[in-house]
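Novice: Next up: the structures, one after another.
Read the figures in this text as sums done on the coordinates, not as results from a lab. These figures come from a predicted structure and were not determined experimentally. Cβ atoms are built from the backbone, for glycine too; each structure is taken alone.
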Structure P
């Protein structure tokens, strides 16, 4: 049984699932199948205190043919889970090896180490890079504020009026299609449905800030189709009768 090699994944020490499979004399694809089963159970629990990435991190590697294959990076907690499912001598030896490997790394981390100028520079660059990544992630996932929500709703109101033919009638009179509450409600439902489908969200509250301008363009460019458009046209024909 070979020694385990620890890898540093974003500051978290992990073991490649291929090394684990080799250590316990198990086919790698069988180990992947088992781990996927563990991950499914964790995700189904919907427990916010338990995350699958705390145990198993999805990754890939390139095989001898140059093809990309799946693997997992297993944390210390993940190793404990794998070990708990094993019995006999292999389970005991694997437990001893991973505990030894992680404890050795923890002891090394506790020992103070002077950084060279190059290492210090590299560390500073990594901190800046991680900071930029976090900022980019926040910017890409930040949703619109209350004022922007109000602006979208007002634009929706305007577009519903346009869709019902309000722009084609002078004065303050509304066309029959708009006065028909059921028909007007159908128009509202249709535009909101298409809006959420286009931006792949469940509520307009979840519209991303970076998509705010695109949201406006979508609304102003929206128009009813199919049976809804036909019903609006038939309803508005009453103005000419």
Structure Q
């Protein structure tokens, strides 16, 4: 979950909704960039499902000790959920598996925790094996993975700052061309301005969230029941080309 806290309520964005937003951003990219993607459909499916490893629980995984909904950035590393994500991808196709493994490698390659290091070694071994089995060069895999990484990072930027009162800004790197390019992004009044724009003119995206009362939640069951009966809100985010 991505949690926004207000005086009398929380606004909750599910991570699956964030992943779907990533996929919408991918679909909105200019054709000249999309032409650089290998296996467009499989890449799109992997982007849309790259956060599908977590399920509802009956403990207190999603609730803090103070009874607040827990933002995913406060969660500990969950090996089982990470394995579930790459296993789901493997059962779709080898290319989906390559993309999921590449994402895990990117996320955890600089972590020092011993459990994560062991997991990362497994990921890297499987990644090299999958590249050999698919009979593709590593450069092609990296070039297409960049689209997953870029849209993931951009989607998280939107999800983290969607309800900010003031303008939020960030520079995100993209490696779609022969050299690294910096994209200056700015989010204000639910419009994402990005320069230079990688998106088609007039493109829009949508994102759903849930609004729940700001009370103390006993456990995950209590929180899940409130989320299940919460009214789903949908917002439109415009993609502009100025900052």
Structure R
């Protein structure tokens, strides 16, 4: 795969501008003002892709974003981890990656990592940067946050780390995000009934009583879907407390 950067040679305007590609590959441009609120960036295709070559240290690929059914491009392991976390904890109706190029009047360019549309209509720009590398991008983040605020977008910087207990929990549960793991209605009702009657059962207690009706993959899938709550900061295991999420 060759390196691709659609807006590498774009000329800066007298104020910050947003540049993106639609699904047909056509180019679009808008000034970084409230006008950009109407830009359908959640539907944009990546405007940048790194090159793949033998022996490279970078990590590229696609992640199946379960909330929308999209295969999303990522350019690093940290980005893949961040996509997995958003897929589990965020409520998004659409998400795109490497969605647009932000060009400043002084020629500085930045391609944020993700652009999301939340289920309540909020538009969110995400950058992903491991904690140990954040000092290298402080000014870039500051300027991006300033532009997002001007437009009316939310801006978040994620670490994309995968060593913490929460990250390991998400990585485990993500194995059960595919529709094939979706529990049957019967299993769904068994779990809902049991945990509604007896909130905060432990994993071990639940399976001692209902293991003949519910499998581990069933429970993992319901936890991934945020129908079954669990202690996010503790390792998932026999003593994990689980409960039915109100309104799920």
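Novice: Work out volume of the Cα convex hull per residue in Å³ for each of structures P, Q, R, then name the structure with the largest result.
Specialist: On the way: P: 232; Q: 133; R: 152.
Top value of volume of the Cα convex hull per residue in Å³ goes to structure P.
Novice: Work out which structure the value 1.00 belongs to, where FRET efficiency 1/(1 + (r/R0)^6) of positions 26 and 146 (r between Cβ atoms, R0 = 25 Å, to 0.05) was derived from one of P, Q, R. Intermediate values should be presented prior to the final figure.
Specialist: Numbers: P: 0.00; Q: 1.00; R: 0.30.
Comparing all candidates, it corresponds to Q.
Novice: Where does the value -8000 come from, among P, Q, R, when helix-only ellipticity at 222 nm (-39500 (n - 2.57) for each DSSP H run of 4 or more, over all residues; to 500) is the thing being computed? Display every interim value, and only then the final one.
Specialist: On the way: P: -19500; Q: -14500; R: -8000.
The value was obtained from structure R.
Novice: Here is a follow-up. Give the label, chosen from P, Q, R, of the structure having the highest value of distance in nm of label points 7 Å out along Cα→Cβ at positions 90 and 154.
Specialist: When distance in nm of label points 7 Å out along Cα→Cβ at positions 90 and 154 is calculated for P, Q, R, structure P comes out on top.
Novice: Thinking of P, Q, R, which structure, once distance in nm of label points 7 Å out along Cα→Cβ at positions 82 and 98 is computed, gives back 2.2? Mind dumping the intermediate values first?
Specialist: Details: P: 0.6; Q: 2.2; R: 1.4.
It must be structure Q, since only it matches.
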